[in-house]
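Read the figures in this text as sums done on the coordinates, not as results from a lab. Bear in mind the structure is a predicted one, so any value in this text is a computation, not a measurement. Cβ atoms are built from the backbone, for glycine too; each structure is taken alone.
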Structure I
Amino acid sequence: MVYTLDVKKELNEISNLITHFGSRAPDHLIETHLSEVEIIVGQTDMLKERLEKSTKLKAIINVKCNWEPNIDYIEAQRRGIYVLSAAPAMAPAVAEACLGYAISLSRGTLGTYKKFLKSDEKYGIKGNINSYTLFNSDVGFIGFGNLAKSLLPLLKPFNCNISVFDPWLSKDY
C-alpha cells in the first residue's frame with residue numbers, strides 16, 4: 001500500500017534503487033552496498049560497525065513500525081543519521097483491518113462462513129446467540145500510538161465508550 005508501482009517508478013527516476021523483499025535483506029547484499037547507500041528502508045540491522053562503514057547514510061526508515069534493538073540509535077544520532085518510522089503511513093490501513101476483524105469477531109462471521117460451506121449454518125437468534133454489536137460498546141486501548149489514533153475516528157460512528165491507558169501521554173491528553 002505504500003510501495004506502489006508509481007512509487008517504485010518515481011524512486012527509480014531519482015535514485016539507484018536496490019531492493020529485497022520477503023525477508024530481511026541478506027548480509028552479503030547489505031555489506032556490498034553499505035558505503036554507497038544514502039537511505040535504508042526496511043528492518044536492516046545497523047549496529048555501530050555497519051554505521052561506521054555507511055559514510056553516505058542519511059536516514060534509516062523502519063518499516064516494521066517498532067524500535068527493535070537492531071540499530072545503534074546513539075551512534076546513528078551521533079553521526080546525524082535520522083532513524084524514522086513508517087508507522088504513520090501504515091496505521092490507517094492497519095486500523096481499517098482491525099475494525100473489520102472486530103466486526104467479524106463480534107458477529108462470528110468466519111465460523112458462520114465455515115458452517116455455511118457445509119450447509120450447517122443457523123439463522124436468526126440461533127445463529128447469533130453469541131454475537132454482539134460494537135454500537136455503544138466499551139473499547140479499551142493499551143497504548144495510544146499511531147494505530148490507535150487512526151482507529152479512533154473509525155469507531156466514532158459506533159458511539160463506543162473509549163478508555164485509554166498510555167503512560168507516555170500527559171494527564172491532559
Structure II
Amino acid sequence: MTKIPKDIRCSFKTKELYVVGLCDDCTRITYAEIVKDKKASTMTYFLARSLSWFKQMYNFEFEKIMSDNGPEFKGSLDREHPFETMCHELGIKHIYTRPYRPQTNGKIEAFWKIIKNELFYPHSFDSKEDLVLNLGNYLFEYNHLRKHGGLNYETPFDKLQKVTELLS
C-alpha cells in the first residue's frame with residue numbers, strides 16, 4: 001500500500017487516499033484499488049475483492065500472501081485480526097516482510113514506483129472517479145501490454161500463459 005502522492009495534478013483532495021495492491025510473485029500480474037483509509041477492515045475487504053478478481057480473470061488462487069507488519073495486516077493476537085482470520089479461513093499462509101526492509105517485498109515496491117512514474121505524475125485527474133477509471137485502464141496496460149524487464153521483456157499475461165502451459 002502506498003499513499004497517493006500529494007503533488008499529482010488533480011482538482012480534488014488526495015489527502016487521505018491510498019493505493020493498495022496484490023501482485024503475483026511469479027507473473028507480476030497486479031490488482032490495485034484506491035481506498036480512503038488503511039484500516040484492517042478495509043484491507044480485509046480489499047483482499048476478498050482482489051482474490052476474487054484473480055480467480056475470475058485468471059483462474060488462479062494464492063497459497064501465500066506477503067504483507068508488511070502494519071496494524072492493518074497484523075494484530076497483537078493474530079488469530080483475532082480480521083486480515084489474519086480471512087487468510088486462515090481461505091487456507092492462505094500469511095507471511096510478513098522483515099521490519100524496516102521494504103525490499104523484502106520488492107515486486108510490489110517496484111510497482112509503486114512504476115505506477116507513480118507512469119500514471120500519477122504524467123496525468124491529471126478531474127475527480128476520484130477519474131483517478132479510479134485511469135487506474136483500471138493502467139492496470140490493463142500493465143498486465144497485458146507493458147513488457148517487464150524482470151520477466152525477460154514479456155508481459156505479465158504472457159508469463160501467465162507460459163506458466164499455465166508448463167503446468168498443463
Structure III
Amino acid sequence: MKFKENRTLAWILVIVIMITSVLISGYVSLSSQKKKVLNSFYDTMDNDLNTKSSYADNLAGIASRYLDSNSKYITDMSKARNMLLEAENPQEKYVASVNITNAASAIYDVLGTMELTSTDDRLRRSNYADILAVDDILRRSDFNKNVDEFNEELDKFPASIISALTNIEKADYFR
C-alpha cells in the first residue's frame with residue numbers, strides 16, 4: 001500500500017496538524033495576554049516603586065544625620081530597598097514595598113521624637129507623605145484586576161488545556 005493511498009494515515013496527519021496549530025496559536029495568544037498584563041506592571045507600577053524607594057532613601061539620609069548608621073532603623077530600610085532591587089516578580093516587589101513602608105514609618109516615628117532642624121523636619125514629613133502617596137497610587141492600580149481576568153481566562157476551556165500543555169502559568173499578583 002502506498003502512502004498516497006492510505007486515507008487513515010492522511011486523516012491522522014490532518015488531525016495532528018490541526019491540534020498542533022491550535023496549541024501553537026493558543027500558546028502565542030496566551031503568552032501575549034500574559035505579557036500585556038505584566039507589562040502593565042513594569043511600565044507603571046515598577047516606576048512608582050522606584051520612586052518610592054528614592055523617597056525612602058531620602059528619609060534614611062535624614063535619619064543618618066541623627067542616628068547611628070548601624071541603627072536598626074537605617075539597616076531595616078537598607079534591607080527593604082535591597083529586597084525591592086532583587087525582587088523578580090510583582091508579588092516579591094509587593095513584599096519589599098510593604099517592608100519599605102514599615103521601615104519608613106519607623107524612621108518617621110523615631111525622628112518625630114527628636115529635635116530636628118526645621119529643614120530636616122520638613123523633609124521628613126514630605127518624604128514620608130510622598131511614600132504614602134505612592135502607596136495610594138499602587139493601591140488604585142488596575143493591575144491586580146487585570147491579573148484576575150487573565151488567571152480566570154486560564155481556568156476556562158480551552159485555555160486551561162492549552163496552558164497546561166504549553167506551560168503558561170498564572171500571573172503573579174501585586175499583593
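A few notes on this one:
- At a computed 1.7 (distance in nm of label points 7 Å out along Cα→Cβ at positions 6 and 86), which of I, II, III: I
- Entry that produces 7.2 once distance in nm of label points 7 Å out along Cα→Cβ at positions 118 and 158 is calculated, selected from I, II, III: III
- Computing P(r) over Cα pairs in 10 Å bins from 0, in percent across structures I, II, III gives 9, 28, 20, 15, 11, 8, 4, 3, 1, 0 for structure III.
- Between structures I, II, III, the greatest calculated value of relative contact order in percent (Cα under 8 Å, 6 or more apart) is seen in III.
- Test item: volume of the Cα convex hull per residue in Å³, for residues 46-133 alone calculated as 145, pick one of I, II, III: I
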